[in-house]
Structure 1
Amino acid sequence: MRLMLRQAFVVLGVTVLAVGSVWSADTNKTPWKISGELEEACSCDAACPCWWGSKPTKPTCGGGETLFIEKGTYGNVSLDGLAVAYIGQSPAGQSMMEAFGNWNFANLYIDEKANPEQRKALEEIALAIGGPAAPKDKMKVKYVSITRKVSDKEHDISLGSFVNYAGHLIDGGLGGPTKITNPIGADPVRKEFSQGRTSKYVFNDAGQKWNFSGSNYMWNKFSVTSEDYEKHMAGLSQKMEEMKKKKM
């Protein structure tokens, strides 16, 4: 467990530095807040071990998150009713956390309904939450139609012609949906989430063609701010310093 924590904090500490290097000075001064629903899925078996600092259940972990924003602002820019997605793939044989910054690719898919100001805001927020997980030349930004259909327990999400995944929640042994709270890799958006499985995951982009089902699916309602992420990053930095001192 100590080793897992160390890996998580070391990599997330690097994330702080990496994110800082790509943000503009203006980004750090622009407050934002968003609330809505998270739809996340990947190729790992449920529940995804990557959030625990472990290696994926397949050679790589491929997938990501879509944030459907019900209410949101970035400075004075309204983000109500918009969406943004982050899809990537970790290198084979490495945990998502230890490979952060060196993923095979990490693409941002931004709601095509957004105007230029909103597109910039969504990109900055996605980077604040997801960070630059891959080298710059392997991170692409695309503007696509982002849609979601909810039918009974099934949630079906599409990102243009590139991504289509659907999932449903799993009932726990004592009834109600299975929930995971505060995993090692938790951040403000994923401090708690309901666990499920995919019915399908189809991806055709970044030189990849995925088609799987029965894998990890996560859902929750979130309400987060730029201040939440500043505190989150500051907390990780403090833990990094404490660990550094213990090694001396």
Structure 2
Amino acid sequence: MAQTAIEFIDVSKKFHNTDYFAVDHVSLKVEEGEFITILGSSGCGKTTLLKMVNRLYEPDSGQVLLFGEDIAKADAVTLRRGIGCVIRQVGLFPHMTVEENVAVVPKLLKWDRERISARVDELLTLVELEPGAFKGRYPSQLSGGQQQRIGLARALAVEPQVMLLDEPFGAIDAIARNGLQDELLKIHGRLKRTFLLVTHDINEAFKLGTRVVIMNGGRICQFGSPGEIVKNPSDPFVEQLIRSARDQERMWEGLV
């Protein structure tokens, strides 16, 4: 039986100077090794929910458990070093080489030089960037897709049990994004880690997620496999999402 990797227990969050909940009494369980996508329109609470896993945001009420432990009792810095995080803007350090960027957290953890070098080579190979060709480059010398791969490699450096991905491909062109999605699926299949990915793109959410969380107004409308959601949408909002995706498909069919 799979272990529960992440659990939200009646979690709520309201930001200052607002009269509504960004996250409104959310409870859900994520099993170890799942690839969970969190889908919804802007302002629905999906990124807020994600950022509570590594305590970038603290809940006003409720609990977040990581492998059964209340993260509120953990040291926040230590917690974050053990969780991989990839964001839309990539966040590579421009004055550092690719090798130095990937090695940031291992250096903080005082790994020895040989171990760091071997890990950098391993990760660059994993994200299909040849180490000899890329280690000495700077972020400004990379394409957007290559930068995103480096960001992913850096997030995987210390073999995190949990990966958080906040619209990681949102700023990438459609062709590169599709290829990166395929790579991410391969990496998840090899590593069997727990992935949480936020997106506003229904096609991306249903392509990547073993299960999909659909949010609206800070609440979870539905949480299930893509097939379950398509067959049995829980409410009018979910029905509208599915209808919009099908309308796009029909538009392409009409052009053939």
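Taken together, the values in this text are just the output of simple stated rules run on the coordinates, not laboratory data. All figures in this text were calculated on a predicted structure; none of them were measured in a lab.
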- Task: Figure out for me which of the structures 1, 2 the number 26 belongs to, where relative contact order in percent (Cα under 8 Å, 6 or more apart) was derived from the coordinates.
- Result: 2
- Parent structure of the calculated result -11500, given that helix-only ellipticity at 222 nm (-39500 (n - 2.57) for each DSSP H run of 4 or more, over all residues; to 500) is the read-out and 1, 2 the choices: 2
- Query: A value of 0.94 was derived for Rg/Rh (Cα atoms, Kirkwood Rh); which structure in 1, 2 was it taken from?
  - Reply: 1
- From the coordinates of one of 1, 2, percent of Cα pairs over 16 Å apart, for residues 149-204 alone came out at 40; that one is structure 2
- Item | Parent structure of the calculated result 16.2, 48, given that Rg and Dmax of the Cα atoms in Å, for residues 101-236 alone is the read-out and 1, 2 the choices | 1
